[in-house]
Every structure is written in C-alpha cells, then in structure tokens.
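**Student:** Heads up, there are several structures right after this.
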Structure 1
Amino acid sequence: MFKPYGIIPPVITPLNDDGTVNYEMLKLLVNHLIEEGVHGLFPLGTTGEFYAFDDETYKKIIITVKEAALGRVPIYAGCNHITTRGVIKQVKICEEIGVDCVSILTPMFVSQTQDELYEYYKTIAESTDLPIIMYNNKPKTNVTIEPKTVARLAQIENIIGVKDSTGDMTNTAEYIRLTRDNPNFTVLMGRDTLIYAALCYGAGGAISSCSNVAPRIAADIYDKYMAGDLEGALDAQFKLSPLRIATNLATFPAIIKEGLIQQGYNVGKCLAPIGDVSEEAKNKLHQVLKEMELVK
C-alpha cells in the first residue's frame, strides 16, 4: 500500500495576466521543487486555488505536474467538491492520469454530521482503488473530521491518511493516538508552524504551503528529524515559521505567490476576488525572506 511521507508542497498554480494557467512556469517550478529536495508534489490543493478551474484545466494541470516530475517523486492530487459525485468525477480523472494518491477535502458550505462525513469518504473510497488522504481544513470550511471519525475511516483499506490543517495540535495528536496501531495509516501536518511538533508525535510528514517558497528549509525539518538531528530539525522549523505567519499579510495564498515572485519566479497573481498584495505587505514579506536567506 502507498505510504505518504516527507514534505509535500501543495504546488501553486502559476497564472498569466489573463488568468490562464502558465504551464511552462509550472514545469519550471516542479523541477525547482524536486531539485530542492521535496518528497512529493500536490497539485490543486488550497494553495493551488483548486476551486478556480474547470475539468479540462484541472486535468491538464495534473498531467503537466506528473510529466514534469518524471517519476522522481509521488504525485498527490486534490479532489475537492461540495458533492460526493463531484469528487468521484475528479477521482476518475486522476485514475485516468495515473497519480499516486488523491487528497479529498471535506465538503464546503454544507455542514455535515460526522455520520454524513463517514459515508462521504466511505462512498468515495469504494468508487476507486486509488489511495485516499482525507483533508481537514476546518478554518476554511467550518467542517471538521473528528478523531473518532478518522479512526473509523482509517479501517477502510484505501483510506491511508489524513492531513490536519486545523492548527489544533491536540486534534493532530488524537488523530495519531487513535490510529497508531494501524501501520497503513499516516497523519500529515497541514500547519507549517507545527511540522516539527507533529513529527515528534509520530506524523509521517507535512503538506506544506510554505515549501513552495522555502522547499529546502521545509525539507530539512523532515530530513534532519529522520536522521536523528533533532536540533537541526528544530532550527529549520524556527527558520520556516515566520514565513507561515507572514501568509496572514494578505488573502491566502497571495503571499505564497508573492514570495515566489520576489525570488524571480513570474507566477502571476491569484484569481479574483483575491486582490493584490499591498506594498506594505510586500515589504514585510521581503524582510522575512531576507532573514531566511531566500532573497538578497
């Protein structure tokens, strides 16, 4: 069974001025991230503005990432929709492309019960042989997958993990505690300030938005931790954390894109209604990146 691990960037989607996808820049970013040592690539997550693209563009983005990666790292793909059938439609596209794993967000807008969430993930899992990572982003969706529900769903063979972006370390710890006897299930951190903490509890890695901008620093948290260099891993965590905090300077994920622009990658703006990053925010971000030795 596929086992997720390490630092996995939810890759930003580079855009041209007219809002179309800049596929050449996407290929360049894929190579850059792999060369910097990330352990996987995750197109069309929250950081990739998954909500913005039609099926044809969705498919082309994933194919582009997969082809540019050339099998060097696993490909995870976001499958996110308000309805169960909408997710299954995207999962079928991912089956056709041949990704390694899919990440599935809780439905947005609809406030499900835990039993409804269980049936949602169970039904999707039964529709495919692809490995599935559940995605809890309560701050964005106002929906949470409670630890007991995760433990139930972890018993389904192809549900192999959960990403926790709640920022609630107690919740992450409960996910780990209740599934730690299941060798085929992995908890991934989704809050970049807590990667080191999650590894200490037994997480398998992180889906890290800031690893778009600071891939080597983020990868160092995992690589040094796994090598037994706990001090080095913690140093890398403290080096990364100010960037994650700086994402609050603008509507997410605008600061991630701005960070790449300041590094020389012309990835374009986020799609409206996300607005431009203010000059004040750009200056504050530049200072953070300078202290991280990511820009001059």
Structure 2
Amino acid sequence: MPPRKILSVAICVIVSLVILVIGSRYLHPHWVFATFHSLQLHAAMACILAMIFALLLYRNIVAVLLLVASVALGGHAVMMGQQYTAMAAETDADAPKIRLLSFNILTENYENGEAIARMIVASGADVVNIMEAEPLQAHLAWLRETYPYRIGCDMLANDCDQLMLSKTPLERGTIRTLSPIFNNRFILAETEIRGHRINVAGIHTTKPYFDTFQTAELVRASLAITDTEGPLVLSGDFNASSLAPNIRSFFTWTGLRTASYEPPTWPVSLGMFGLPIDHVYVRPPMKIRSISALPSTYGSNHAGLMADLVISGQ
C-alpha cells in the first residue's frame, strides 16, 4: 500500500473515532466523554481540516463521508450556539443597565491580588463574582470602600473561595454547597440596582470528568434558581462550554439564556482558540448587551468577563 494511502487511512480511522465520541451525545451522553462534547466545534473544525488533508493524499468515498459528518457536527455546534440566546435589541436602548464582572482569579495567584483588587474597583461593575478568591482576602477592607456588601470570605461562609461583591445591599443572600467535591461554591442573593430588583448568582462547578458530580451540581443550582422570580443573572466558571449536553439541559430547566458569542476564557495561552468555559447567563426580562474578556488575565489561567446587561421591557 502506498505511503500516501496508508497515511490517509490512518487519518480516517482517527477522525472516525473522534466523530463517534462526539456523536455519542445524540444517543446517550456520558460523563466520560463530557470534555469532548464541550469541544464539539473545535473538534469538528480539526476533523474537517484533517479530512481535507486525507482527501488530498488519497481520494475515497470513506474520506468524503467523514468530511460530510465533520461538517455536520460543526454546523450543528454553530446552530446550538445560537439557540439559547437573549441579546438586547435596538428597542432596549433605554432599558436599565447593569454591569457585571465575573473572574476566576486562581487560588495561588497572591502576587496579583492587589492588581486584581484595583481592577475591580476601577471596573464600574455593579456586581462582582469572583472564583478562587483567596488572593483578595488581604484587600477586602479596601474593596469595601467601593463594594460595601459581600457574600463569602467570612460573610455567610468561613472560607474565601466563592465571593460576591456589590455596591447595593445583598438581601436574602445564601451560599450553598452543591456537591461533596467543593464547599460553598454557589451564591444567590437579591439586590436593587437603579430602582429594579434583580436576582444575582455566582457558581463554580466541578470539572465534567469528575463522574456525575457536575450534573448533580447543576440540578441543585436549578432548584435554587427556579425558586426565584424576576430577572436573574448567573455567572461563573462552569468548566464546560455551553455546548455540553448537561449545560443544554440546564438552560431548559432554568430558562436561562446566553450571548450569541461567548469569549474564550481557557486556557488563556490559546487566546481566541480557547474554550468558553466561563459564562454569564441571564433570565428574561434580563438580556445581554455585550460580553467581553478582560484585557489582562492578571496571572490567572482564566480570562475574566465583563458583561453589560439590560432589563428589557421596563
């Protein structure tokens, strides 16, 4: 067998295995393949390029069929990305505005704690959700001057992991443990911003390959969210893209919606080719005007997110 044909066949075998793994989501999604499901768009694009190369090496019907399957998986990933969205329209130009900052700053990132605190103060955000917040513990007194209200870091919790800061009072605030893997990684509260009451929530889920713990956490978060009424914004590190099957179910359970484009946040070394695993989700009548990654990662392995939101129909 000619070397070109051998290489083409090898590429076809590898691509077929990737397609089977990703395609398992349509039959019976399993946590073992959860990371691949989050990577559906990235993997599909890689498969498309690989199959084009395989066809250049040796043209055959199997390679053509695998190329078609790769295009179909990629196309469906794009379609899914536009399915559960809630973007502000021109008619929302005068709607009340809310700014949210969400950032996993990395537990051991102490050397950048002061710089992150200064960035938060200068951000203009109404509400700030921080994951792995220990590097900010030494700067809480200073942050209190701009954000006098908080949950986490010795407020309703003894640890300093999940942290919510607000310029306005956080009422009916709770911090919860969603699974035995990590404690106190879900915060839910009410606040009033510019005369409008909203629900604000922050979350940090476990990684999807930790058995079924992530899905169990999403179920428990859903129960808490559906127990509230009115506009709601949930942000945090989900360790999964919005394409993951359990995140899609989370949208269905809660009525939450996302942006039509989510900036990649991890790993930061890949830049625009990274994966959006940090999210800002909203529940109508709240909508998303824009979401952008922070210009600096401040030493974290995640990019932070700044979201401008509106309350539609007010």
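Just so it is clear, none of the values below were taken in a lab; they were calculated from the coordinates. Treat the numbers as computed from the prediction; the structure is a model and nothing was measured. Cβ atoms are built from the backbone, for glycine too; each structure is taken alone.
**Student:** Work out which structure the value -10000 belongs to, where helix-only ellipticity at 222 nm (-39500 (n - 2.57) for each DSSP H run of 4 or more, over all residues; to 500) was derived from one of 1, 2. Can you show the working numbers first?
**Tutor:** On the way: 1: -14000; 2: -10000.
Working through the options, I get structure 2.
**Student:** If distance in nm of label points 7 Å out along Cα→Cβ at positions 91 and 147 comes out at 3.5 when worked out from the coordinates, which of 1, 2 was used?
**Tutor:** Details: 1: 2.7; 2: 3.5.
Checking each candidate, the match is 2.
**Student:** Figure out for me which of the structures 1, 2 the number 14.5 belongs to, where mean count of other Cβ atoms within 10 Å over residues 75-82 was derived from the coordinates.
**Tutor:** Working: 1: 23.9; 2: 14.5.
Considering all the candidates, the number was obtained from 2.
**Student:** Of the structures labelled 1, 2, which one yields 118 when volume of the Cα convex hull per residue in Å³ is computed from its coordinates? Intermediate values should be presented prior to the final figure.
**Tutor:** Numbers: 1: 118; 2: 141.
The correct label is 1.
**Student:** Still on this structure, I have one more. Name the one structure among 1, 2 that P(r) over Cα pairs in 10 Å bins from 0, in percent, for residues 187-258 alone of 19, 53, 23, 5, 0 was derived from.
**Tutor:** Values: 1: 22, 54, 20, 3; 2: 19, 53, 23, 5, 0.
Value 19, 53, 23, 5, 0 for P(r) over Cα pairs in 10 Å bins from 0, in percent, for residues 187-258 alone corresponds to 2 out of 1, 2.
**Student:** Assuming 3.1 is distance in nm of label points 7 Å out along Cα→Cβ at positions 11 and 235 as calculated from a single structure, say which of 1, 2 it is.
**Tutor:** Numbers: 1: 3.1; 2: 4.2.
The read-out comes from structure 1.
**Student:** If distance in nm of label points 7 Å out along Cα→Cβ at positions 203 and 219 is calculated from each of 1, 2, which structure is the one that comes out at 1.9?
**Tutor:** Working: 1: 1.9; 2: 1.4.
This figure was derived from 1.
**Student:** From 1, 2, which structure was distance in nm of label points 7 Å out along Cα→Cβ at positions 115 and 155 = 2.6 calculated on? Don't skip to the answer; put the middle values down first.
**Tutor:** Working: 1: 1.6; 2: 2.6.
This value belongs to structure 2.
**Student:** Looking at structures 1, 2, which one was FRET efficiency 1/(1 + (r/R0)^6) of positions 27 and 99 (r between Cβ atoms, R0 = 25 Å, to 0.05) calculated from, given that it came out as 0.90?
**Tutor:** Structure 1 accounts for this read-out.
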